[in-house]
Structure I
């Protein structure tokens, strides 16, 4: 399981959409503190609803984000995660 890969994916995806952490917080209806924990790979206690919210705000499928955590690779644009 790789929380680091998930954190890197979330940060890369936010960058690719030109979303600041503040804007992502607004769009996902999550606190900046929660996003900071996700971006810092502190996701061991993350709720499924949190993953769903941030995934939707980043325009990716929540199952893809969970798949990254469990070792599956996904392709977004020209990048494979």
Structure II
């Protein structure tokens, strides 16, 4: 099951709305509010890499109030 860590930059005063939207998604396994360059960190899980890509492109990045994201896909070593 592939995982991705997604860092979010939100529009000013949208942090809470984005956070709450992420809590509604089954794929979000872990969620943290941050101080610093990014506002939120989410760990996303999907059954396969195709599903993960679709979720990132069609769901995660389309949340209102999201200004920018950086996605880090976890790999086994």
If distance in nm of label points 7 Å out along Cα→Cβ at positions 16 and 40 is calculated for I, II, the one returning 2.6 is structure I
Looking at relative contact order in percent (Cα under 8 Å, 6 or more apart), point out which structure of I, II has the largest value. II
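With P(r) over Cα pairs in 10 Å bins from 0, in percent derived from the coordinates and found to be 19, 62, 19, 0, which of I, II does the value describe?
The read-out comes from structure I.
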Tell me which structure, out of I, II, gives -17000 once helix-only ellipticity at 222 nm (-39500 (n - 2.57) for each DSSP H run of 4 or more, over all residues; to 500) is calculated. I
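Taken together, the values in this text are just the output of simple stated rules run on the coordinates, not laboratory data. All of these numbers come straight from a predicted model, not from anything done at the bench. Cβ atoms are built from the backbone, for glycine too; each structure is taken alone.
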